[in-house]
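What follows is a group of structures, each given as structure tokens.
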Structure 1
Amino acid sequence: MANKSSFTTEEWDALCDAPQLVGLAVALAGASGMTGTIKETFASSKAIVEAMQSDSELIRALCAREEVQAAGRGLRDALPQLKAETFAESQQKLATLARQPRGTELAQR
């Protein structure tokens, strides 16, 4: 079974970042208003917490507290770079961000 040692550092970072990036993308994807966005954010967080108790060693490792915190820090650092003139432009920047290695400046992407 795959575990952290099965991946390069870049691959592992991408895997660890994915749940939070997906959660952010879901929250930004619809026009569900503030209440809907908050619900989507909590649902994403709940899924990550539940995954910490998964039967899969790989899923537990991806959702370990230190991995989630590192992904969160990276996402928080990148959020100012997502600011755009239009909602569609912000969505495009998020898509670009999701494809880049952790710690890479969005401007360089």
Structure 2
Amino acid sequence: MLTETTEVSLLALGKPRYIAYAGAGRFLFVTLGVFIGHAYGGMLGVLVAVALGGTVDYVVESYGLRREGLWLAAQDQWLTLLWLVLTAGMLGVRHAVGFSITEAPLPW
């Protein structure tokens, strides 16, 4: 979700190559990460590799924006903090009214 604004900004600047680099980096990271993650962590390792694949997009596209004179990291950090606070608040309200945080117990 964080890369939605960075991709549009890079396209507006006429620099789609950073988006292509990010896609290639994500592909390589996820491809290698799935195999390595499965070897060391089973399905949980695969899940972690796929989930972390988006960080490659973010890092490469943020680098491209920084080189072009834009820096959206501060906005991203504030919005991420807001999301964490709202999520924690909703989980707190859910717990306060007597619901469990998860519907089913986690298998581990």
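Given a computed value of -28500 for helix-only ellipticity at 222 nm (-39500 (n - 2.57) for each DSSP H run of 4 or more, over all residues; to 500), which structure among 1, 2 does it belong to?
So the calculation was done on 2.
If relative contact order in percent (Cα under 8 Å, 6 or more apart) is computed to be 32, which of 1, 2 is the source?
That value comes from structure 1.
Quick one: distance in nm of label points 7 Å out along Cα→Cβ at positions 33 and 97 came out at 2.6 when computed from one of 1, 2, so which one is it?
Numbers: 1: 2.6; 2: 3.5.
Checking each candidate, the match is 1.
Of the structures labelled 1, 2, which one yields 16.1 when mean count of other Cβ atoms within 10 Å over residues 49-56 is computed from its coordinates?
On the way: 1: 11.8; 2: 16.1.
Working through the options, I get structure 2.
Kindly point out which one of 1, 2 the value 16.3 was derived from, the read-out being Kirkwood radius over Cα pairs in Å.
Only structure 2 yields this read-out.
From 1, 2, which structure was Rg and Dmax of the Cα atoms in Å, for residues 25-64 alone = 10.6, 34 calculated on?
Structure 2 accounts for this read-out.
Any read-out appearing in this document is the output of simple, stated calculations on the displayed coordinates, not a laboratory observation. These numbers come from a predicted model, not from an experiment. Cβ atoms are built from the backbone, for glycine too; each structure is taken alone.
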